[in-house]
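What follows draws every value from the coordinates through simple rules; no lab data is involved. Everything numeric in this text was worked out from a predicted model, so none of it was measured. Cβ atoms are built from the backbone, for glycine too; each structure is taken alone.
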Structure I
Amino acid sequence: MSTRSDAAVTPTLRSGAGAMGRAVEVIARYTLYVVLGVLFLLPFVWMFFGSVRREIEIHGYMFPFSINTIVPVEWTLQNFLDIYGISEEGEKGGLRFHRGLLNSGIIAAAVVGLSMLFNTMAAYFFARLPFPRKNLLLAFVLATFLLPFEVTVVPLYLVVSELGLRDTYLAMIVPFYASPFIVFMLTQFLGSIPKELDEAALVDGANYWQILWSVVFPNALPALATAALIEFQFIWNLFYWPLIATSSLDLQVIQVMIASQTTDRTIYWGRTFAGLVSAVLPVLLLFLGCQRFYFRGAVLSGMK
């Protein structure tokens with residue numbers, strides 16, 4: 001009898017131990033998620049609260065660490081009024097961050113639009129059209145992606161100057177709409193679309209141009225949305241090239257305007273944080289609005 005009882009109890013103990021182990025695993029996993037979430041979000045939270053507090057408070061409550069290290073004691077929108085030139089100090093300093101946001105938006109939208117047009121055509125060529133040794137051409141395109149921008153910035157500046165494009169929007173649009181990374185990414189995705197669709201369209205009398213825009217393009221929308229988001233974020237965050245491509249205050253982008261609040265004498269932390277919040281929000285809202293296309297495109301691009 002005792003042997004049978006022990007045999008009956010053993011599976012129960014094992015199931016209980018298994019349930020306990022799974023519970024510990026779940027708790028450990030979510031604890032790790034919380035810790036990582038705090039580590040990633042804390043700088044952004046501090047940046048936001050730093051934009052709505054007085055300048056003297058930003059570093060005034062660093063030690064000892066307390067709730068006021070993060071949360072303002074006195075809330076104010078003075079920093080935003082300054083950077084948008086609404087306050088007396090902002091108007092006196094010639095601050096027009098709204099102009100920088102507009103410039104960044106115009107440049108990013110133009111680059112993304114041209115990028116989706118020309119890079120999609122290039123990817124269509126590499127992924128689906130018959131051409132001898134086109135893999136060598138693709139390797140050459142990818143090789144240009146490996147060159148650091150610092151190597152090409154001087155020749156690029158000379159070319160832009162000789163063409164008379166300096167201090168224009170074109171100086172910040174033309175050099176970036178052809179992207180080797182986007183070509184490679186779209187090539188991988190377009191190559192995974194069944195080529196039987198192209199063959200059926202050819203039988204129906206369609207040419208390659210019609211196949212691209214009527215067959216391939218509609219099936220590539222998730223990947224195009226992903227590529228557009230990546231390209232928009234890259235162009236929106238550009239700093240080095242816009243800094244040297246134009247000296248006109250009317251053409252400055254938001255990243256350059258934020259950097260202008262750091263001088264050799266002082267750093268305007270409140271204005272810097274307010275500018276960073278203003279620069280982050282458009283990208284954040286765009287990503288939240290298009291995240292389902294982004295994740296779908298990322299998954300489909302990796303299926304091959």
Structure II
Amino acid sequence: MKTDLFTFGEALSVFISSDTDSVMSAKKFERVTAGAEVNVAVTLSRLGLKSAYFSRFGNDQLGSVMLADIAAEGVDISLAKRVNSFTAAMVRNPGKTAPVEISYLRKGSAASTIEPADILDSYISSARWLHTTGITCAISQSGAATVKHALTKAASLGVKSSFDLNLRRKLWSEADAKKTLQPLAENIELLIGGEDEYQVVFGNGDPKKLLIEANQRGCAIAVMTKGDQMMRYAIEGEYGEITPPKVVAVDPVGSGDAFTGGTIAGLLSGMSALDALKQGSICGALVASMFGDWTGIPTGSAGVVDKDISQKIRSN
């Protein structure tokens with residue numbers, strides 16, 4: 001089946017304390033499904049495009065309910081595998097009155113056993129776009145090998161791809177991240193990362209210079225985000241800046257993935273790179289303005305955010 005986006009990685013059951021803003025004192029938790037790659041897949045689906053998501057899930061109830069959550073968003077999960085391991089989870093506080101604190105339960109998880117043989121050529125050749133992240137590289141050596149395999153295969157098949165650095169310091173050291181991620185961040189259509197992530201992976205330096213260097217490595221569109229602050233980008237050697245829409249930030253977790261998904265959707269819809277980045281910033285801001293990774297993801301058609309939604313947030 002032809003799809004607009006194919007992506008893969010680890011999905012998590014996220015348990016969020018609901019009665020207090022601290023896991024230490026909480027007695028009640030709410031569960032949602034999230035994860036960098038699946039968040040992007042859901043964003044494209046909400047915007048009216050077809051997305052397919054692969055991962056390995058455990059033969060457990062968490063795996064079953066998470067697959068149901070993802071399918072309910074219109075994402076194709078027919079490629080997913082069930083294996084004899086556990087499905088990963090995360091425990092966190094809401095971050096309403098205190099900083100977000102995260103505990104991972106993912107070392108040795110089902111998704112960490114993803115390997116290159118899982119990603120058939122047909123999965124990539126049937127898609128218009130491949131999306132990958134540094135998180136899959138961080139969870140295991142086989143995960144990193146799978147990302148490298150997929151990006152290499154996409155390039156050989158003429159399928160456009162994106163790579164989000166997504167540095168997770170709880171999963172590995174900065175030195176290991178740089179060694180693995182730097183060679184992957186080249187010859188792709190879209191490279192995304194925060195200012196600190198660029199500096200870890202490519203060295204401290206002027207943001208403009210780092211972005212132009214990314215273009216020179218074959219990344220046609222290089223983006224450097226910094227939360228709700230000014231976003232920097234370089235498109236084919238042309239540097240620019242975008243001020244994201246102003247919103248009251250309620251929960252920034254997941255907003256970066258919504259930005260990525262909104263940008264990819266815009267590019268697939270035929271928008272210019274700059275307009276696609278602006279659409280991505282709208283999606284990111286909307287997610288940050290609501291609690292939960294998926295709650296604020298806007299709706300749209302053919303990859304374009306509904307006009308009334310985009311006009312409303314631009315008028316803020």
Structure III
Amino acid sequence: MAKVRLALLVGGRSSERAVSLASGQNVLAALNKERYQVEVFDPADELGELAARSGEIDVVFPVLHGAAGEDGSIQGFLNLLNLPFVGSGVLASAVCMDKQVTKDVYRKWQLPVAPDLLCLKSKAAAREQAEEIGRLLSYPAVIKPMDQGSSVGLTIARNEAEGQAALEAAWKYSPRAMAEKFISGRELTVGVLGNERLKVLPPVEIIPAEGHRFFDYDAKYTPGQAQEICPAPLTAEETATVCQLALKAHEALGCRGLSRTDFIYSQNAFCLLETNTLPGLTENSLLPKAALAAGLSFSALLDTLIDLALDLG
């Protein structure tokens with residue numbers, strides 16, 4: 001039986017390049033060498049070669065994060081090459097990368113979210129907008145770039161002075177930032193696999209180590225900086241509720257293949273934060289841990305994702 005010719009996309013130019021490289025190494029090591037003939041391409045400078053050799057490729061696995069990785073750009077490029085690929089299509093990828101549009105979809109589908117405020121770099125000075133955050137949302141507030149992942153540029157501001165600094169930090173990554181009312185609670189995430197027939201993975205609870213106010217970039221990617229419990233210690237009713245919310249988010253956003261939705265659980269209520277269409281696949285990543293709890297080894301998870309992509313091809 002001929003091997004599946006797989007192009008693994010790793011690296012790119014986004015602020016999450018390092019995460020992509022780490023995920024890519026993990027994926028490459030776990031792929032079944034008896035089943036796949038793998039070639040690695042870095043979108044930073046090898047898209048031309050990928051296009052030239054597209055006739056030699058059966059399926060593409062984008063292990064990319066951030067801008068030009070999970071925002072629909074690469075997905076559109078692969079569509080033009082008529083290549084099937086792992087993960088969501090152009091629209092769902094673009095929607096999920098934009099936090100404001102994601103929350104608009106959540107609200108349309110009556111999914112619970114925290115109050116928020118759009119903060120434009122071009123609108124007014126950071127000081128004035130920090131004052132507006134205090135008036136309309138109150139502090140503490142979560143301030144983050146509108147189109148970054150992995151908590152890049154995210155700050156929990158406790159007052160107007162910190163709010164001003166947080167906006168200036170967020171605007172270094174994007175001219176659009178979101179200020180969101182801070183909700184103190186348990187951090188949870190739920191993965192979903194599938195195209196038409198969907199499988200919800202067991203919820204994961206994340207407990208950042210002392211010194212981390214939330215599940216920030218260092219806590220995500222530094223071993224020992226967070227405790228991740230899967231299945232999360234929830235009641236059967238709580239588990240059913242959060243899984244249903246993740247499933248509804250996946251469907252509302254038009255995701256396919258996989259997604260991972262993040263939540264805060266506070267005062268017996270779940271609040272959706274965002275949905276990730278290409279979650280990290282490093283040794284510390286959450287989706288592989290949830291899949292393992294559901295009986296899928298990392299290698300089997302990769303097989304599943306590739307099969308789902310080929311089913312659409």
- Message: Tell me which structure, out of I, II, III, gives 3.8 once distance in nm of label points 7 Å out along Cα→Cβ at positions 31 and 103 is calculated.
- Response: III
- Task: Output the label of whichever structure in I, II, III has the greatest value of mean projected area of the Cα convex hull in nm².
- Result: I
- Note on the structure: Computing relative contact order in percent (Cα under 8 Å, 6 or more apart) for each of I, II, III, the value 20 comes from structure III
- Test item: mean count of other Cβ atoms within 10 Å over residues 135-142 calculated as 21.5, pick one of I, II, III: II
- Item | distance in nm of label points 7 Å out along Cα→Cβ at positions 23 and 263 derived as 2.2 - corresponding label from I, II, III | III
